[in-house]
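Every number here is computed from the coordinates shown, using simple stated rules; none is lab data. As the structure is a prediction and not an experimental result, all values here were calculated from the model.
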Structure 1
Amino acid sequence: MVNEHSEFAKSLGVSRKTLSRIVNEHGSITPDMALRLSKAFSTTPQLWLNLQQNYDLWHVSQKSQEWKMVETIAV
């Protein structure tokens with residue numbers, strides 16, 4: 001697995017440590033990484049950024065329940 005990560009990281013032009021942090025959920029997909037991944041997989045950068053944003057929202061909604069106490073404002 002380490003060798004596969006090293007080869008993929010090299011093809012992306014990033015360090016193995018950078019890729020490993022993302023794979024192991026210790027790092028986020030940045031706009032720069034989204035561009036690299038979109039090129040590697042023939043997708044769009046928006047796909048990768050949306051995936052990251054969806055993960056971030058899910059993670060924070062699971063971590064804290066304080067947001068549920070916010071009252072709805074009538075507009």
Structure 2
Amino acid sequence: MKVAPNVIFLFKDIDGFAAAISDALHPNPNSSIRRLEEGPFELSLDRYGIKDRKACGNLVHFVDSNGNYQVSRSCYRL
């Protein structure tokens with residue numbers, strides 16, 4: 001999984017606070033940064049001793065005009 005050097009992790013909460021922050025993250029309209037969304041993913045937590053749950057989420061990257069990932073945002077639900 002490729003991510004930027006700057007990663008923002010958000011964990012989905014019952015009140016929707018993380019979703020509100022996540023949806024509000026947009027590049028400046030005057031910049032050359034574009035938003036690149038990756039579909040949902042699931043990660044096993046078995047290697048951490050957690051057998052009955054998976055980390056599920058999605059990734060949004062902010063990519064510059066040279067194709068370099070500047071910031072990645074990941075929103076998880078356990």
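Per-structure values
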| item | result |
| --- | --- |
| For -2500 (helix-only ellipticity at 222 nm (-39500 (n - 2.57) for each DSSP H run of 4 or more, over all residues; to 500), calculated) the corresponding structure among 1, 2 | 2 |
| Given 16 for relative contact order in percent (Cα under 8 Å, 6 or more apart), calculated: source structure among 1, 2 | 1 |
| Origin of the derived value 52, 23, 14 (Cα extents along the principal axes in Å; candidates 1, 2) | 1 |
